[in-house]
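Q: Dropping the structures in below, format is structure tokens.
Every number in this text was worked out from the coordinates using simple rules, so none of it is lab data. This is a predicted model, so every value here is computed, not measured. Cβ atoms are built from the backbone, for glycine too; each structure is taken alone.
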Structure 1
Amino acid sequence: MTKVRIGIIGCGGMARHHGHMFTKYAPEAEIVALAEPNETNLARFIKEVFANDPEAEPATFGDYRAMLEQVELDGVLIVSPHNQHYQQAIDVLDAGAHVLVEKPMVIRTEDALGLIKHAEQRGKVVSVAFPGPFTTEFQYVRQAREQGLLGEISLLSGHCCQQWIQNVGGSWRTDPVQSGGGNLYDSGAHMFNAMLYLSGLAVTEVYTMVNNKDQQVDIEAAVSLRFSNGALGTATVSGDATFFEQGIYLQGTKGTVKTSIYGGSLEHYDGGQRVKYPRVPEVSLLQQNFVDVIRGRADTPSPALLGLRQARLMDAIYESARTNKPVAVIPD
């Protein structure tokens, strides 16, 4: 069987993670091209990802546009600064390939709308690399909610606290032009996506308070949320914590669940009794799912619609922080 030809834009740490996952767990995929302006990152990617296959020789480019022009690709993974995602995804679609893009998909609602329309016109799929929807835990919670086991969701909370500024200070992630925002838009994106995905609800209104702690972007934030069914929620983010701690809590009229913002942990309470052995569904890894999507034998559980909902929510969150007022979220 012909391999699925994968190109990668951006070859930093997260790209290396994806590269390892493609080479180890997606046997039908072949990474055939890399685009990265930083030669050190490029060399490290090749050395580490192809350590067990030293004869592998992907084509390398300093400019992703040259890669798209010169290499025939089936799918492209985008792992670049946030503000570059939109144009790079548009160019990938124009080159006839499917898109797997790191979160956030884009940093403006209008870009999300434009990207979705462009993908539909090109007949290609845009999948957002949020890890949660590709986990057994997220699919279990989703099924439990859809089957009515949780009842009506009435309260949600999420938190994500880590040593973010110590790790990324001085990088593009703390430049508001390139990142679109601070820790709310970086690690916080996983938390907000989890709240939306697991609850199946839309946010209708937010009120945000932030602390930049002498940085150009938000480091700490507290967000109050109102959801479409009247449920209330809170979300707290810290990029200056002393240790890493995160999670999601969903309270329903019949049951409660707790999980990680990334998946990987799960507690389900049926009424007051904990479900000891939850039967989780089988799922495909994010990278294998992308191959399946390209082959036409699966859909992505993390479509561009999630990226649009995230963009609308984040636009409202930052507007609220700027104005110090509650802000309505644009509905679908």
Structure 2
Amino acid sequence: MTDTRALVLGCSGPVLTEDEKAFYRDVQPWGFILFARNIESHEQIRRLTDDLRATVPGHHAPVLIDQEGGRVQRIRPPLADKYPSGADLGAIYRSDRERGLRAAWAMSRLHAFDLLRLGIDVDCLPVLDVPVPGAHDVIGSRAYGHDPVTVAEMGAAAAAGLKAGGMLPIVKHMPGHGRAGADSHHNLPVVDVALDDLKAHDFPPFIALKNELMAMSAHVVYTAIDGTQPATTSPVVINDIIRGHIGFDGLLMSDDVSMNALQGTIGERTRNIVAGGCDIVLHCNGVMAEMTAVVAETPALAGKARARAEAVLNGFGKPDATDEKALRAEFFAMFPSA
């Protein structure tokens, strides 16, 4: 990974262009991420993931996707089952804790069956945000519940299911997006509550999963910690809260640099993400002009960031012996109306 860039990049469509292949070969991003625009068929996805990895032969490039279930599911029927939301899983947990935990584990294990055969080995899951009344619904039904214990336990089960299937999770959105009153895709959310409230309600699920290998930052300002910079670009939030209070020492990835919660040009946003202390810059939309600007401000992986990235690559396990057909039947029997 000597020249690997601290980047995860998207691509424009279902097939790599020659320009994209040349660009990735030159840039050497650490990993890639897929979205619905990249999805057509099982065979096409497998070719695409193979082609992406072929551009960066120096290491095993992780390929990421947001496959949560509910409204955030990039691969949909008929290519994958329609999966319930985090809130649907949480409803089971509230009536039967053990059954709820089994459901969270099983859905992630099924995601691993679906994704790993396509060459996708990282799922941006679990969502550890804990919503509060009045918050924007950008999290909403993606959350397992409205209390930190539910979210932490269900998130841990979901992460375990992915790992049992040979994949790795990315916990999101650290240190907590649940109070946000705006959608960070479009506007900068500002959370104006006391630090003690954040420590009691928002941070505990991330503390519970602090030993996971990867996390994604929140484009959210917490005025009690840093009144000007969102977590993604705030050295105070990253050093004092994420690395300090939460105790997370894994690979910290920014949420998408092109989201308009961040201020300035794409290049300025990238520079701020790197300066803030994120290990990896995430750029999702596959627009070449934007990617070029991001690359210009992103260093090669080095130091602690490189060590964390190598720990991720060493952290992939082999899938367990779970019977896919039996687990699929068990899981969907929990949701007879799905």
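Q: Work out the source of 15.0 here, i.e. which of 1, 2 gives that when mean count of other Cβ atoms within 10 Å over residues 18-25 is computed. Don't skip to the answer; put the middle values down first.
A: Values: 1: 18.8; 2: 15.0.
It was calculated from structure 2.
Q: Then there is this: Say we calculate percent of Cα pairs over 13 Å apart, for residues 130-177 alone for every structure; which of 1, 2 gives the highest result?
A: Evaluating percent of Cα pairs over 13 Å apart, for residues 130-177 alone on every structure, the highest lands on 1.
Q: Where is volume of the Cα convex hull per residue in Å³ largest, in which of 1, 2? Present the calculation step by step, with values, prior to reporting the outcome.
A: Values: 1: 140; 2: 117.
Of structures 1, 2, the maximum of volume of the Cα convex hull per residue in Å³ occurs in 1.
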